[in-house]
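Values quoted throughout were computed directly from the atomic coordinates according to the rules given, and no laboratory measurement underlies them. As the structure is a prediction and not an experimental result, all values here were calculated from the model. Cβ atoms are built from the backbone, for glycine too; each structure is taken alone.
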Structure I
Amino acid sequence: MSARRRIGVLALQGDFREHLAALRACEVEGVAVRTTEELDRVDALILPGGESTTMSRLMDSKLRQRIQERAAAGMPVMGTCAGMILMASEVLDGTVEQEPLKLMHLAVRRNAYGRQRDSFEAEVDAPALGGPGPGVFIRAPQVTQAGASVETLASHGGQPVALREENRLALAFHPELTPDHRWHQYFLGFLDGS
């Protein structure tokens with residue numbers, strides 16, 4: 001992995017700092033992204049966990065449009081938890097002001113695993129990583145429908161929790177809250193055509 005590659009993390013709200021720390025652990029440069037100018041200086045983008053409605057509200061229309069343009073042009077994008085909701089084409093229980101980016105052919109239900117107090121950590125079956133790995137589920141979304149071009153990479157309890165569509169990766173859980181950085185490494189592989 002080239003040290004010159006810069007990975008952006010949307011830093012409007014949520015656990016962007018944890019993703020930046022995970023990228024440092026992977027020995028790549030992580031950059032907080034809040035503007036279109038900052039987005040244009042990165043090679044890939046992570047949409048972190050947090051509050052999807054708040055993030056959607058804080059994202060101005062220019063940044064929203066530029067993320068969609070760059071993703072369509074091949075920029076790798078990873079979304080975790082709330083980031084998965086932002087990447088979906090349909091949010092079944094979204095609020096009026098919550099407009100997803102529609103980066104993947106996914107329908108998701110917010111908070112499908114319950115409230116904050118129902119959060120849990122569990123191993124997810126992850127053949128894409130070569131074996132099981134930890135997943136931290138905090139008010140996690142659930143995939144209710146996936147398009148034909150969407151590949152399931154990991155599951156928990158028979159439900160898909162990690163999915164890929166071309167240069168986009170969506171996780172229902174928080175890999176940045178564990179010491180296992182295999183999902184970040186997997187995502188970084190997109191830059192090398194993996």
Structure II
Amino acid sequence: MLIDAKNASHDEMYKLLIGSVLPRPIAWVGSRDANGVDNLAPFSFFNVASTNPPVVSISISNKPSGEPKDSLKNILETKYFSVSIVSHDMREIMHKCGTAFEAEVDEFTELDIKKAECRHIDAPKVAAAKVSFECKFRHLHEFGAQSASHLILADILYIEVDDEIIDYPKIDMQKLDAVGRGSGPNYVTTRDSFSLIRK
């Protein structure tokens with residue numbers, strides 16, 4: 001089947017892309033608004049954009065109403081946020097975090113997720129995360145109209161890693177036990193892996 005992207009509906013294109021670009025790593029984004037209300041939300045349109053300088057990319061779509069999501073508003077307002085990497089033991093609570101809460105709701109408190117303060121920026125993070133990034137907003141690129149996606153590029157200022165999973169600078173993938181997103185309700189882990197060596 002050859003699909004002409006311009007003729008596919010938004011829903012069709014979404015299903016085609018999330019069903020083919022996978023597994024997708026998950027950024028569990030911790031942010032804070034100007035009034036001090038914390039927010040925590042997972043996003044699977046996430047990756048490393050550069051290592052020199054270290055930059056992450058996160059794409060955040062609008063709410064169904066066309067309004068920007070709280071994470072996006074907070075990041076643009078304060079310029080700082082955290083990214084916690086989701087390990088397998090956090091999968092259920094991370095999934096619940098994807099619920100659309102009102103802006104005044106602190107997901108950490110609402111879902112009883114232990115919160116920690118980032119060490120060098122004014123943003124919350126998931127206390128139990130084995131890896132977390134402290135990030136500063138760099139650039140925004142916007143796509144589309146009502147169902148727009150907003151591509152955020154952010155500098156990684158600091159990386160905090162659980163001492164139990166790192167032999168510096170190498171992080172043990174199996175000990176991190178990260179979870180990625182598949183299509184529909186499906187998730188994957190890094191437990192099933194194999195190696196290919198260039199000769």
Structure III
Amino acid sequence: MVKLKRTPKTRIFLQLANLYKRMEESYEEHARALGLSCAGCEDNCCTSYFHHHTYIEWAYFWEGFKRLPSEQQEAIEQRGKEYVEHLKQSLLAGQKPSLMCPVNEKGLCVLYSHRLMICRLHGVPNFFLQPGGGIKEFPGCFKSQKLVQSQKQVKLLDRTPFYQELAELELAFLGSKRNKVPRVKLTLAEMIVLGPPQV
């Protein structure tokens with residue numbers, strides 16, 4: 001068996017994978033308490049309009065993407081281009097974009113293990129403490145919001161420690177380039193069209 005050499009990048013990716021695992025565990029705990037399940041849902045969160053903000057997640061996503069068969073990669077890249085064009089037209093018209101994520105095939109994410117943080121935490125009611133003070137709350141998906149109405153008390157998932165740890169990993173990933181690269185604010189489709197981050 002060939003032993004893989006652990007470079008600084010692979011070590012950071014392993015830390016990110018561990019963080020993702022803990023995010024999923026927290027999400028599942030809150031979803032169970034709420035009685036939330038994606039089974040039989042008539043909606044699909046993969047049509048939600050999200051921006052992502054870290055180079056490390058962008059790079060980790062591409063690590064998974066490169067493992068897909070070349071034909072599947074080409075199909076996803078084409079869907080990514082179509083998504084970006086739809087995005088431009090929707091925003092110009094003052095509308096909120098609504099289109100299936102390019103990596104969703106037959107209702108399922110083909111890069112599920114490499115999906116980004118927002119994809120993992122969207123659904124249950126959650127919040128995070130803003131660095132400058134204050135709290136930002138999110139009600140969760142429409143199914144979650146209906147369940148909340150029938151319950152006396154709902155515990156919100158706290159994103160804050162996950163954000164803080166992700167920020168630390170981002171700084172470690174960027175290293176000396178941390179103050180030399182522009183901030184990330186991209187949809188997953190734009191990350192696909194642009195290719196792996198050049199850092």
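Output the label of whichever structure in I, II, III has the greatest value of FRET efficiency 1/(1 + (r/R0)^6) of positions 23 and 79 (r between Cβ atoms, R0 = 30 Å, to 0.05).
Largest one: structure I.
Here mean count of other Cβ atoms within 10 Å over residues 39-46 was derived from just one of the structures I, II, III, and that gives 19.2; the source is I. Looking at relative contact order in percent (Cα under 8 Å, 6 or more apart) over structures I, II, III, structure III comes out largest.
Cα extents along the principal axes in Å was computed and gave 39, 39, 33; which structure, I, II, III, did it come from?
Of the structures listed, the value fits I.
Of the structures labelled I, II, III, one was used to calculate distance in nm of label points 7 Å out along Cα→Cβ at positions 143 and 159, giving 1.3. Name it.
I
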